[in-house]
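Q: Take a look at the structures below.
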Structure 1
Amino acid sequence: MDQEFTSDLFVFLLATLLGLEVIRRVSPLLHTPLMSLTNAISAISVVGAIVIAGQDYPPEQPYGRLAKVLGVAAVALAFSNVVGGYLITDRMLKMFRKRKGGP
């Protein structure tokens, strides 16, 4: 493996572990604002994945085909994360709306 791939993988793993640790310690009261923030971050991920999936890799590049496949998978996963996040956020916000005829 080349040095650039190894360092990118290392940064990805560190970001994943840090993200899991931060999310796990969030109070339930802050969950709705956090979902809105993660939806925005996922939207940025969709744009980045589209850029990766749409690049034209030269045939001599060994990871070109793998990058395209992972880019397409990243587009699908990040987009489903955005849609699911908005649906969950909307459902959570509906719980705080006043009901007609209520107290």
Structure 2
Amino acid sequence: MLKEISLTGKQKRYLRALGNTMDPVIQVGKDGIVPGTVQQADDALEARELIKIRVLNNCAEDKKEVAIALSEQSGAAMVQVVGNTFLLYRPSAKNPRIELPS
């Protein structure tokens, strides 16, 4: 079981501001969330801590369900869902880069 990350409103606002200019690093397509997608998200979270993911229009699953499922499977906190994109945050175990406000 992965440790759940809880964020305050101030921390979420800070992360949303950081993610505003980011490009999506992962796209979820018609197959939905497959093991490769979870591994890709896990690797990206370890390297970047904050990632943006886009759910393509041909995805059969609801975008909010995709965001919740991927955040649970990767042990990340869901920061925001806007349109077809969402932000996930998980601090790096080896090399933390983002310092959250308290």
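Q: Of the structures labelled 1, 2, which one yields 31 when relative contact order in percent (Cα under 8 Å, 6 or more apart) is computed from its coordinates?
A: It was calculated from structure 1.
Q: Using mean projected area of the Cα convex hull in nm², single out the structure from 1, 2 with the greatest value.
A: That would be structure 1.
Q: Rank structures 1, 2 by distance in nm of label points 7 Å out along Cα→Cβ at positions 64 and 88 and report only the one at the top, that is, the highest.
A: Largest one: structure 1.
Q: The value -11500 for helix-only ellipticity at 222 nm (-39500 (n - 2.57) for each DSSP H run of 4 or more, over all residues; to 500) was derived from one model only; which of 1, 2 is it?
A: 2
Read-outs throughout are calculated quantities, based only on the coordinates presented, and are distinct from any laboratory measurement. A quick note: this is a predicted structure, and the numbers were derived from the prediction, not measured. Cβ atoms are built from the backbone, for glycine too; each structure is taken alone.
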